[in-house]
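Following this line, the structures themselves.
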Structure I
Amino acid sequence: MRYIGYALIPIVIGLMLSLAKKESESAVRNYEEGLFMVRLPKIYGWLGIISLLFFTSLLVLMILYPNDTAEAWVGAVFICFSLLSLSLVLSYAKWRILVYEDYILYITMFGRLYKYDYSRIKSAKLSQNFFTIKTENKTFFVDPHAIGLEILMNRFRKHQIPIR
């Protein structure tokens, strides 16, 4: 029975990533010239909401029905996982890159806005874990599964921004 859990984990992760890729491909097909938005896939928001509800429920149950086996570190772990889940929900809800013809607007998960002309972007790098955008004084990290990332990379190539 224990091995079923080990087998289900990669299957569930693969399913989530394939849903994100399908959503990204759909956005690329429906792309029109001009303004577009790079954002996180919907599955990230759903995963954040479900895990936030799960870990918060466990914390509440632990507080309402204490027993001798519950220790403070268990509550701290539930709080940490709840905060991580909340950050995933915030990232899905707030994080965006608005791409215009002459500049990009990078909006962080806390709502902070950065405006950069393409001439101020020095380079970009695509790795397995991140798409990194380097400017004169700041480095931004983009999830490689973000919706519209391919279009952003094409826009960078159009403006002769080197992508490694």
Structure II
Amino acid sequence: MDTSTRLQLRRAARIGLVILRYAFGATFAYGAYHKITRGWMTTDVMRQHFEQRLTEIDPNSFSAAYLRHFAIPFYRPIAWILTIGQVIVAISMLTGKGVRQSAALALFLLVNISAGSYFNASMPPYLITAALLMLDKGEGRLAWPTAPARSDVSAARNVAD
């Protein structure tokens, strides 16, 4: 593969990662907007959702225990953490500031949502995107181990000599 093709592929990958980051941020912004406008932080809407979900799942499952012993008793702080977390992730992803840290926060939120038996076919892409964005070095570049460029190898040899 020649140098110009490699540069074009890198540029396309960077643009794709930035677009993915914006889409991820927009999704979290919508989730936060929905929770704020529907009063999830100030009412018992989240508890109602948890109690409804508890009736729909196997009572002996991990998710049922998670809902019974953690989510339902602590629905109010969970609603605040989830909503404020979604706001933080949205702002971070849309501005490009603190992407890796907010991707870790997003992954934490998503894993807890999944633990409450809200895992469905749409969740794996979000989990993968959060993990991928945790590798973002900024400007759409991934912190992925790569072989050093030839000029780096040559410079290292010159220093060693």
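Read the figures in this text as sums done on the coordinates, not as results from a lab. Computed from a predicted model, the values in this text were never measured in an experiment. Cβ atoms are built from the backbone, for glycine too; each structure is taken alone.
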field: Answer label among I, II for the case where relative contact order in percent (Cα under 8 Å, 6 or more apart), calculated from the coordinates, equals 24
entry: I
- prompt: Given a computed value of 2.0 for distance in nm of label points 7 Å out along Cα→Cβ at positions 2 and 74, which structure among I, II does it belong to?
  reply: I
query: A value of -22500 was derived for helix-only ellipticity at 222 nm (-39500 (n - 2.57) for each DSSP H run of 4 or more, over all residues; to 500); which structure in I, II was it taken from?
result: II
Comparison of I, II - label where FRET efficiency 1/(1 + (r/R0)^6) of positions 10 and 98 (r between Cβ atoms, R0 = 35 Å, to 0.05) is highest: II
Which entry (I, II) yields the derived value 41, 17, 14 for semi-axes √(5λ) of the Cα gyration tensor in Å: II
